[in-house]
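Heads up, there are several structures right after this.
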Structure 1
Amino acid sequence: MLTLKLIGSIAGILLLTGTPTFASSLTRQLHAPVRTQDETRETADRLVETGIQAQQNGSPEQAIANWQRAIDIYRHVGEVPAQGRAYDLLGMTYIHLGRLNEAEDAFRRSLGVARDLNNSISQIYGYNNVGQVILQRGQTREAAKSFEEGLSVARSIKHQAGQGLSLSNLGFANYAQGKYREAIASLEQARTFRDQAKDPVGAANTLNHLGEAYLAIGDARSAYSAHDRAMTLAQQSGNQSAQFRAFDGLMLAYRGIGQENRFVEMLNQRIAMATQKNDAWQMLTSLKMMAQHQQQTGKLTMAETYYQQAFSVAQRLNATREQDYLTEQLGQLRAHKFKW
């Protein structure tokens, strides 16, 4: 899960996820001369705010253009800290669009600003932001190095939240490399710092990572404990994404312990939550999981029913790939039933 620094009024911006073809254009624009004499810090601030509004209204390209222009003005008037904040906005939006090269470039520029200003806290988040982008490209070792840099800075100033964030990300990077026991060691430390920093959202994410790592080494009981605590924190903080992850982890933990009935019970609860929250994508996921479970246990008629329900949801979402997958599953299921 991505954990990126949110700045002031941008806290409502979601991280989203294209092809990085824009970096050279960005560099040219960042170094373009200012064309008018009346552009001031206030002008740039207004551009930042209108960019945030454009992003929230679903116009990321307009937001990018505003923030690039704001950075140009900030550079012209010598407003260095504001450049860092605008680079972070760019980075988050590029991630949203899947333009990872440009996201990395923006976050590295923000990190450079933090270093120039000797701002340790911003450096912590900068290293973690860069690491998250690298991790999305599958470069797990390089990502781990960036998280370690962030951890080093956080330790040097005894910053609890920064240590929790860096250790959690480092644990996930180790997990992605198949280093499950190293991941567990980092994540166990991270959960302590996140509790100390009173960060329930971060703690829930760390605990879900931890549960997945325990499952990877076959320790279903420890996985259950981690996911159960994650569920509690996610419910308290209203973090819906973490709640669904905890559901998935708890189901797998129950199955690992041999409590198949509890697996089905949790899956039904997952369906109920998706319905209550009116989350069509999670409903689609839940119905597919139930259909697969019914199919695996030989209840083919029930499996067909759930696949059909999932197909209806996929139609409402205009999710063509999901519709193709479900059509294939229904065809195979009906062919198997016909044989018998």
Structure 2
Amino acid sequence: MSAPTNLNEKIYVAGHRGMVGSAIVRNLQALGYANIVVRTHAELDLTNQAQVAAFFEAEKPDQVYLAAAKVGGIHANNTYPADFIYENLMVQNNVIHQAFLNGVKKLLFLGSSCIYPKLASQPMEEGVLLTGKLEPTNEPYAIAKIAGIKMCESYNRQYGQSHGVDYRSVMPTNLYGPGDNYHPENSHVVPALIRRFHEAKISNAPEVVIWGTGTPKREFLYVDDMAAASVFVMQLGKKTYDSQTEPMQSHINVGFGSDVTIAEVAKAVGKAVGYQGSISFDPSKPDGAPRKWMDSSRLNQLGWSPKVDLVKGLELAYRNFLIL
């Protein structure tokens, strides 16, 4: 099912210091890939067209994993919408176009479940993309990610036959684990909860108040499972990948397979952290989309499934938080 792999291929992982990028590097190294190229933001500003062009011309990678992105939770998306759409569009445009200009045949673009309409039918199939309005709190980020998918598809359509271009996209559900961002205001739900419950535990706070009603449902995937799925998709033979996709609907969902309420995940985080106080909710704060559950049946049919459940994943994530 998988394409032949050459462990000496030069692979560029954009965003290697981020949660997903670092997990992809770990996965590739575990598989025996030794020629992995990375750059820090200080070494290479991916929003700078000239810098990206010079990098690709000098390095000439064989494959690219595009995991670099400006990411954040509801508060960050609401506060910095211009930054989110500008920076993500610039990174994607520069990396994908320069990859093409420098002969990169295989590229994997990492998107997000927020590309789907706010009120999409559940679980969300790949085909619901562009069928309704997006969740307003993260629309700029979602628009950028949709553009990335369509950019990959457009290069495939125009240059697939003539240049052998094979650019793929995977849409992960909510991710958590080693390398996460635990900023008190700009992080996603699981790392934000881990930090809140840890601080409450240390200070012996009698109560932790969670934003929103606690009723929205979310699906959570451990980041090393996401990395394994990314490499799995990248290594699929073209005919196999094409059998589960279409030229103008080429992305594949990557999810855990089930979801939980925010209240349930808050309770699970509290248990993983060892917090003994009570949990309450503040309905005056935004909930976001009522439900975001991915239909990952296409990927499952190709032979991939996750290995780390939420209880184990939260334990591993908390251990990582404690050593930061």
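What follows is calculated from the coordinates using simple rules that are stated; it is not laboratory data. Remember, predicted model here, so these are calculated numbers, not experimental data. Cβ atoms are built from the backbone, for glycine too; each structure is taken alone.
Figures for the structure shown
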item	result
Structures 1, 2, by distance in nm of label points 7 Å out along Cα→Cβ at positions 64 and 232: label with the highest value	1
Of the structures 1, 2, the one that 64, 31, 23 was derived from, the read-out being Cα extents along the principal axes in Å, for residues 112-247 alone	2
Read-out helix-only ellipticity at 222 nm (-39500 (n - 2.57) for each DSSP H run of 4 or more, over all residues; to 500), computed value -26500, structure in 1, 2	1
When Rg/Rh (Cα atoms, Kirkwood Rh), for residues 48-191 alone is computed for each of 1, 2, the largest belongs to	1
Comparison of 1, 2 by volume of the Cα convex hull per residue in Å³ - largest value held by	1
Structure from which 15.5 was derived, mean count of other Cβ atoms within 10 Å over residues 160-167, options 1, 2	2
At a computed 1.6 (distance in nm of label points 7 Å out along Cα→Cβ at positions 120 and 304), which of 1, 2	2
With distance in nm of label points 7 Å out along Cα→Cβ at positions 104 and 312 derived as 3.3, matching label from 1, 2	2
